[in-house]
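Where a number appears in this text, it was derived from the coordinates with a stated rule and is not lab data. Computed from a predicted structure; not experimentally measured. Cβ atoms are built from the backbone, for glycine too; each structure is taken alone.
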Structure I
Amino acid sequence: MKAAVFKGQGLVTLDDRPLPVPGPDELVMRVHAASICGTDLKIIRGGHFRVGPDETRVLGHELAGEIVEVGAQVPLWRAGQRVAVVPNIGCGHCDMCRKGLNNMCPDYDAFGINIDGGFQQYMLVTRAALAGGNLVEIPQGMTFEEASLVEPLSCCFNAWKDLHVTPEDRVLVLGTGPIAGLFLQLARAYGARQVIVVGRRASRLAEIAAFGATDTVDSGLADVVAEVMRLTQGCGVDVALTCAPAPELQQQAMACLARFGRLNFFSGLTRGSTVGIDTNKVHYWSLKLLGSTGSSLDDYARALRLVETGKIRVTGVVSHRFGMADAVAAFDHALSGQGMKTVIFPQVETMP
């Protein structure tokens, strides 16, 4: 089979690998769609704390496919079932796992991080993943591409649920990538009365506005804080999300918050980066500064439902699709920063 293999900082190659063979308590799935995440690009650039710059790994934690072989001791699952994967596998016994927060387990494993992931034609699903409930059946009528994109939506939902957005709220999204596009759709689905998106490229702003923005701010042409305050009649925003790893966005988000404002620092910064916080504003304005990472099994189930019911159109953030023969080109494209979401289809040689 073919696999796109990370082989150290800056290097991905398309290799021939033997087909995986499941143990008695494992199964093998045929991967039909796997989307490239910012975390994959971070690993390729050599910047992830769980993957060393010289490790070899099949990346890919946003994936969907069908079961082709089941170990003799695996209950419930059978060949032919269409499935997606929740990538973070908790240890199962720590405080976080006991609360159902597999994404917060301090000793987690993850597909595409320290277990070979979805950028290959067939993938082994481990005993721990099956025991942890990390395999999910895809609803009838949902495409493999849609199912592969439930994972990034579930991470967005994890952040979104604690912001308690209502139809009275003004929402600010800083960034114009696929994550920002998903947050804009969530804001529209939850009925936010105003949704402002900030970006530094006019073409990308125009493209992403269709996902639910009522207003756009070009950070290359305007003072972001002054323009947001103008658009909100001096009130500021009730909810803000930083969707790109830039310290200045976090500072701008803080400055744009209204009283009782809520902010999620969704995109992490480079290790060692710091941002100054006006703690008096946090105190006197009763602000809530939040963070989130990954998603729990429950977050994933809710995100799956949002896609199944059509409330969120995840494929709208996909701009480029590649077959397996062009997998290396897919990574080069994603690393270039052009377009939005890139999806690889491992069972397709080349896309038409």
Structure II
Amino acid sequence: MSSNSIRFFDAHCDAAMKAFTGEANFLSGEGNGHVTLPSLLEGRIAVQIFACFVLSERYPNCEQDQAIAILDTICDWISASGGRMSLVETVADLAAPHEPGNSVAAILALEGGDPLRGHADNLRVFARRGVRLIIPAWADNPFSGTSFGTDKPLTPEGEKLIAIAEEEHVAIDVSHLSDRAFDDVARLATRPFLASHSNCRALCPHPRNLDNRRLHVLAERGGVLGINLSPLFLDPTTYALARPHYAALRDGAADNDVRRRATDGLQRVAPCDPIWVVRHIRHAIDIGGEDCVGLGGDLDGIPQLPAGFATAADYPRLIPLMERAGLGSRQIEKVCYGNFTRLFEQLLPDALPVQSW
């Protein structure tokens, strides 16, 4: 199978965060961004979910304003792209022609519900601005416990958030949630949900990865697991070596100096072999079937990529690896594009009540 015949749907990136720190210019590709418009086009990414990550510790009392500023920045990229980017808010937007290599369709997401300031009803504000995915919590917050914090379940306000998300056609993303909160989402959700950038805990014990039981539940409910390209999530040896630096990065999320030192430490850990990406894909297929797995690289949100990978332009390198691992052309197409596309065709609204932005 030629990599030029495959298009990709990536379920999570933090390109907006890199832009806000001045580390990368998204439109030109200058800087050290994993995800830029040139790399998306070169990598044949047809659909990219862009995360808006705002943590209350970093932006106390101005979470909503900061999130809106980030979302506006992404929309400004679309406006300035000369037709090379479009915003996906409805099923029709997703179905519109997105020629890989020439255009990218963008979906807006909230990574963590902190911009909602503890009130589930505030999700409606962001849904009107085009947000179509929410992770209720990145770290423990008024909605949920997380894998970074406690194993607390969804709070009553978190349960309300799940109902409002479904009402507003905002996809529910369980990446970062605690195991108990995952179980609550599975109990409450009436529509499929996803884990946009998590892997298989049976292969690598990172707490953000899903165990086999929850992976099976996700698949049974029609959901999709997006394989994270971080070596810490892929390779158990890399995870063991990097765990102290990773803990410092997590615990010092609000301190730029701590984050910088921890990131430097992580970058000194040798990157893993990219075959681990395919091992997680195959394991997910073995547990949940070929419809339950896609790609959610977490690019620009992770300190390093597997060996030989540098930017989103390298996604086509996965195709020969999947072929050598015995995946057929139908399975490869589903992993790269089809499964997440099917999911969002089910979750997006047919039409908008009002113009969102």
Structure III
Amino acid sequence: MKKILQIAKLYYPKIGGVERIVQQISEELNKKENFGVEVLCCNQRRKRKIENVFGTKVFYASNLKTFWGMPTSFDFLKLFKRIRDNYDILNFHQPFPLADLALFLFPTKAKVVVHYHSDIVRQKILEIFIKPFVYNTLKKAKKIIVSNPNLVKGSKILKKFRDKCVVIPFGVEISKYQKFDPEKIREIQKKYNKFILFVGRLSYYKGVSYLIEAMKDIDANLVIIGEGEEKKKLKKLTKNLKIENKIFFLPFQPERKLINFYYACQTFVLPSIYRSEAFGIVLIEAMACKKPVISTELQTGTSWVNQNNFTGFVVPPKDVESLKMAIKKILEDNNLYSKFSQNVFLRVKEKFTLEKMINSLKEVYQNL
């Protein structure tokens, strides 16, 4: 049996793209023969705990405080030192500077694999100090897994390790997204009428303010599902634009309810403005529900997942007019809507299934 430790910043019940991927890998591989997967991460509190989470053993290191989105945890270093050699493979999920520091301080006899989710975009000063540790991890890695080819092309760091990079797109369990409730969908449409949908953390890089501005001249409502530090600013912007009657803020929804929102909306928009948005898992969720999608050109996975004029539209970031025109085209052209709806589902089945993701990852692990 291959024993694997996934090393990530946070884990369930924290909601986020990386956390969900780590959880998918852990739970799916633990169902397979010859694989045993555990997780090392930071707790969101000043307390260490070790729990079994849906069949996966998880080490939650106590966390003193989080600065710039990064945990401060001496306990993480202690745990890493103690358990690192109990595994055949250590799978690091970057960016996570604390884990890079741990590997630098405490080398391991285990083989190293890296899931490189995105470059460090916002914390440029921090990047100067941590770059040597990130390079150390990438040098020791046998394989570097990326979600899309654009990430390798656009990353200055990854270009130096191109030969180690393997593209394994993220995936969704398509059958799960076929389980919708027609009655609930009708209730949602009755409540919010014709609406555009956004789902995600309300963070600086998501660009939701540009989507709100675009909605001023669009004959439809906007439903925003998510929480985050930008929420107050976004509500204030909505008030200043005098469109409070057509913008609806909802908290994160359980998956079964969220699927109904995907089916109820007219189109899904991911208006991100920085390379922190390296893939956009919500895009493939919406596509699995046969919804046309609109995303931005960040030279990351968002414009690889969503193919311009085939599955939806790709527009420049921070461009309210382009965003507005793209939404209007989908709302006003039934033939275009129908074409995109068919194409998105074909693309998900071809590229972005959970089964393909797990099988590809198994192959990487087995061939180390």
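Tabulated results
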| read-out | value |
| --- | --- |
| Which of I, II, III yields 1.20 [Rg/Rh (Cα atoms, Kirkwood Rh), for residues 108-187 alone, calculated] | III |
| Test item: FRET efficiency 1/(1 + (r/R0)^6) of positions 4 and 244 (r between Cβ atoms, R0 = 41 Å, to 0.05) calculated as 0.45, pick one of I, II, III | II |
| Structure (I, II, III) behind the derived value 24.2 of mean count of other Cβ atoms within 10 Å over residues 12-19 | II |
